[in-house]
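Next up, some structures in structure tokens.
None of the figures in this text is laboratory data; all of them are computed from the coordinates on show. The model shown is predicted, which means the values in this text are computed figures rather than measured ones. Cβ atoms are built from the backbone, for glycine too; each structure is taken alone.
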Structure P
Amino acid sequence: MTEHPEADRARRNTGIVLTAMRELFGEKDLTALDRYWAEPYVQHSPHMPSGLGALRAAVPDLRGFRWEPQRIAAQGDLVFTHSIVHGWAPGPVAIADIFRLEDGRIVEHWDVVQDLVPPEETVSGNPMV
């Protein structure tokens, strides 16, 4: 049987990100930060500062927050998700997230956020997510 260490690492990292996001944002379990994230945590989002303290402070205030991943891909230490999110903005948003993991912990994050537009209102007629 052929070993595929890169594919195994990508699969493992995908599982970590999905579990981490479900526990932190879905279950509002702040102890997930201790299990799945590590400092220094570098945040590239223009809406959040770096450091786990910012996440710890933000999560309890996210009432009605739902993260619905639609597509997931991974390459080495990077995990990419394309999701519909409710409760981050006044209306639903489409978010592309990129997570970088180091030693099985999330240490860096990028995102691109757009207001979710129904397919019938897009020029192409196609869904955003």
Structure Q
Amino acid sequence: MKTGKVDVLLGLQWGDEGKGKVVDVLTPKYDVIARFQGGPNAGHTLEFEGQKYVLRSIPSGIFQGGKVNIIGNGVVLAPDLFMDEAKDLEKSGHELRSRLHISKKAHLIMPTHRVLDRAIEAN
């Protein structure tokens, strides 16, 4: 098994630190790009080959050919939002199935969870 270097990019504020832009600059140098935590509440907007994309769950390394992308067990996925994001990328010609791996332990937010949250917040 080949071993190598691991670099970790963390945002230690409250979001919007520019992590996504840094990842976009660094991804060409790496074989594996992983998202290890977070949910779909924030989006990373980027432009690739003249087209604008908003990624909420899928790592931005998906735009780098030949890279493995991982959604780790600390990530919270909303299956409906994830599928919409994946379909949009595939329609644009980005192959996901062989390059995107999702941990079996990733957490799920179901539509019912969002309905319950809205009801609780309304009271």
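For the reader, a short list of remarks on this structure follows.
- With semi-axes √(5λ) of the Cα gyration tensor in Å derived as 25, 21, 12, matching label from P, Q: P
- Structure from which 1.4 was derived, distance in nm of label points 7 Å out along Cα→Cβ at positions 8 and 32, options P, Q: Q
- Taking distance in nm of label points 7 Å out along Cα→Cβ at positions 16 and 104 as the criterion, the highest value among P, Q goes to Q.
- For distance in nm of label points 7 Å out along Cα→Cβ at positions 40 and 64 computed as 2.5, the structure of P, Q it came from: Q
- Ranked by distance in nm of label points 7 Å out along Cα→Cβ at positions 96 and 112, structures P, Q are led by Q, which has the greatest value.
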